[in-house]
Structures are given as structure tokens and as C-alpha cells.
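Multiple structures are listed underneath, in C-alpha cells.
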Structure 1
Amino acid sequence: MPASARILIIFVHPVRQKSHLNVKLADAAQTIEEVTFHDLYEAYPDFYINVEAEQKLLSEHDIIVFQHPSYWYSCPSLLKEWLDVVLQRGWAYGDGEHQLQGKYWLTATTTGGPESSYTREGRNRFSIREFLAPFEQTAHLCGMVYLPPFVVYGAAHNNETDIDRHASAYRQILQALVERKIDPDQIADWPSINANMDALNLPS
């Protein structure tokens with residue numbers, strides 16, 4: 001296994017130009033040499049996905065990051081289409097090849113509501129990790145290592161200082177993953193990978 005990991009960021013936002021926060025996160029991520037940035041809505045505005053090309057991209061990377069806003073407690077529709085057609089039986093899971101075995105899955109998502117709304121007592125009644133459970137199970141089925149999500153709550157209410165702080169944390173975490181400095185077993189039960197940055201002991 002190479003000393004450094006390669007990261008594929010699958011960016012899924014239908015109105016990218018309207019999301020200053022997601023753009024800043026994406027810009028921070030792309031300063032890392034080992035990151036490949038792949039904008040699905042830019043690549044497939046007609047929703048006709050090149051399955052072979054997508055599978056090749058996945059095969060060439062060690063860590064797959066799905067960056068998207070939370071839409072109706074899930075993901076934008078193009079990502080669902082991507083999952084349906086790219087993660088084929090016999091290639092990603094089931095009898096045959098298991099091309100994603102051992103790769104890492106990280107969801108990086110933004111929400112409209114505050115963190116307090118993603119609790120049993122909050123208006124959404126469930127945590128963000130509970131809403132992401134189908135993605136966690138998908139990763140498990142494909143033999144991938146599922147990492148706690150990177151979550152930014154209350155996207156529209158973050159000021160520029162907040163956004164810069166989140167972007168810096170995102171870059172720190174991705175860089176640490178590239179350098180294999182994060183132990184997935186240590187953080188497996190965390191509500192989010194950025195829930196306790198101090199505990200990760202990452203260089204600034």
C-alpha cells in the first residue's frame with residue numbers, strides 16, 4: 001500500500017454557485033495534491049452517467065468523499081442515480097469482484113437546520129448519522145470502511161469566519177487521511193469526524 005492515499009471527491013450540488021459554504025469547502029480540498037475533484041452535475045447535466053469511467057475513477061483512489069448538501073434527509077437526486085448505476089452487483093458487491101473492498105467512504109454534508117434540530121427532541125427527530133444510515137450500509141455491503149461524516153450544520157447561518165473555520169477543518173481532515181494519520185477504529189462511534197477536532201491531534 002502506498003504511503004500516501006489518493007482521495008476522490010465526488011461533489012454533488014445542483015446549484016453550486018448558490019452555495020458559498022460548499023464552494024469554500026471544495027476550494028480548500030483542492031489545495032491538496034492527492035485530491036481529485038469530480039463535479040457530478042458538471043459532468044452529467046443530462047443524468048446519463050458513464051458507468052465505466054466512474055468505476056475507473058473509483059478504482060484509482062483509496063478514499064471516496066461524497067460532498068453534498070442534505071436534501072430531504074438524503075442526497076441530491078443525481079447522487080442517488082450514480083449509486084444505482086455505478087455500484088453494480090458483481091463489481092462492487094455480491095458474487096464476483098469487490099473493487100471497493102478496503103477503501104474509505106466519507107460523506108461531507110451541509111444541513112439547513114442547526115445541530116439541535118438533529119436530536120430526538122429536535123424537529124428532525126433523528127441524528128444526521130441516522131439519516132445517513134443507508135449510505136453506511138451501502139459502504140458496508142461493498143466492503144468499505146465507513147468514516148463518521150463531516151457535517152456543517154445551519155449552512156445559511158454560518159458567517160465568513162465560521163465558513164473559513166469549517167474549510168480549514170475539512171482540509172486538515174482530508175490531509176490527515178491522505179497521510180493515513182486517522183485511525184477509523186478510534187473514531188467509529190463519533191457523531192461526526194469533525195465533532196472533536198482536538199481529539200484528532202492534527203497539525204494546523
Structure 2
Amino acid sequence: MSVSSPDVTPSQSPSLQPLIVAITGATGACYGIEALRLLHQAGVETHLVVSPAGRLTIAAETDLALADVYALADVVYQPKNVGAAISSGSFQSGGMLIAPCSMRTLGEIASGVTSSLVSRAADVTLKERRRLVLLTRETPLNLIHLRNMVTLTEAGGVIMPPIPAFYHRPTSIDEIVTQTVARALTLLGVNVELRAWDGLS
């Protein structure tokens with residue numbers, strides 16, 4: 001997947017704190033992979049966790065080996081390693097992006113029952129009042145999903161379903177993915193040049 005879209009050019013942001021990126025088992029592994037690529041290009045240190053289901057999704061939806069995805073991150077953690085650095089509030093991060101975020105992951109975080117490193121790191125992000133952005137992937141949504149989203153929003157999380165925009169006239173799936181991910185990264189304070197809505201003339 002190319003990150004050379006004319007609509008999105010990441011800026012160098014060496015002063016930013018590290019960001020945590022998680023890829024879980026919902027469809028849309030491309031979102032997390034593109035986030036890693038854009039953050040690397042922007043000079044932002046990334047700490048990556050891929051859930052077991054996320055590994056399956058990467059294999060099913062992309063031509064990349066897991067090692068290829070790991071190579072895009074600065075630090076990689078195993079999903080069961082709840083003693084990892086990012087499981088503690090003393091680890092200074094600029095926030096966390098879960099892309100994509102499965103409904104199982106959403107439910108774990110909303111309930112406070114953190115049985116994996118992904119949900120534990122997200123819980124820490126919330127308790128430390130840092131930005132947590134979740135690219136939730138499911139459709140249609142049932143009432144449980146919606147209530148979990150409300151709970152996380154009330155706790156300070158940002159629910160951002162990866163709904164594509166078309167005002168930038170995308171000509172490929174890559175451009176749609178890049179635009180969505182760049183928008184998510186702006187919510188985490190990463191300075192990216194994003195094709196913005198200019199209004200209708």
C-alpha cells in the first residue's frame with residue numbers, strides 16, 4: 001500500500017511522544033498497517049501490539065507476513081504480555097490507536113476487564129487521561145455495541161468508525177485508507193497534511 005498519496009503528506013514530528021498502535025481481529029488490518037507507515041514517515045516512535053485474531057486478519061487480507069508488519073514498528077509486544085512497558089501508566093505515551101478495533105476489544109475495554117495487553121494498554125491510556133482512538137469495525141451495530149461505544153466515549157475515548165470520505169475524489173482503495181488513517185492521527189496530535197473539507201461553492 002502506497003503512502004505517497006498527493007492528499008496526505010506526513011510532517012516530521014520528532015517532539016511527539018511515542019504512540020501505541022494495536023491491530024485487532026476486525027476486518028481492516030490495512031488501517032493499522034497504514035498508521036504504522038505514516039507514523040514512521042512522520043518520525044513518531046511506535047509501540048505495536050497485534051492480537052491473535054489480528055494476525056489472522058493480516059494473513060487473510062494482505063500479502064504481508066507478520067514480520068513485515070512488525071518491521072514497521074519501533075517496539076513490538078506479544079499480546080499476552082500484560083507486564084509489558086505499555087501496561088503501566090509510568091510509560092509516557094502520546095496516546096493509543098486501535099485500528100481496527102473489534103467489538104470484542106471494545107467490550108473488554110468498556111467493561112474494564114483487561115485480559116490482554118491491548119485492552120490493558122487501552123485501559124491505562126484512559127486512566128492517565130490520554131487520547132484513545134478506536135477505529136471500530138462492525139456493521140450493523142447491535143445495542144450492546146452501541147452501549148459500549150457510549151461507555152468509552154463517556155470515559156474519554158474517541159470512537160471513529162473508518163467511514164470513508166469522498167470529497168477528495170479518491171481513485172483507489174489506498175487513497176481512501178490513507179485519508180481515514182491520517183484523520184485518525186490528527187486526533188492523536190500527529191501533524192499530517194490532510195485534504196480538508198473546503199465547503200461547497
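One of 1, 2 was used to compute FRET efficiency 1/(1 + (r/R0)^6) of positions 100 and 164 (r between Cβ atoms, R0 = 35 Å, to 0.05), and the answer was 1.00. Which one was it?
The read-out comes from structure 2.
Of the structures labelled 1, 2, which one yields 2.0 when distance in nm of label points 7 Å out along Cα→Cβ at positions 36 and 172 is computed from its coordinates? Derived from 2, not from the others. As an exercise: P(r) over Cα pairs in 10 Å bins from 0, in percent, for residues 140-179 alone, calculated from one structure in 1, 2, equals 26, 33, 29, 12. Which structure is it? Considering all the candidates, the number was obtained from 2. As an exercise: semi-axes √(5λ) of the Cα gyration tensor in Å, for residues 60-107 alone, calculated from one structure in 1, 2, equals 22, 14, 8. Which structure is it? Going through each structure in turn, the value belongs to 1. Which structure, out of 1, 2, was mean count of other Cβ atoms within 10 Å over residues 92-99 derived from, given a value of 14.9? The read-out was computed on structure 1.
Taken together, the values in this text are just the output of simple stated rules run on the coordinates, not laboratory data. Everything quoted here is computed from the prediction, not taken from an experiment. Cβ atoms are built from the backbone, for glycine too; each structure is taken alone.
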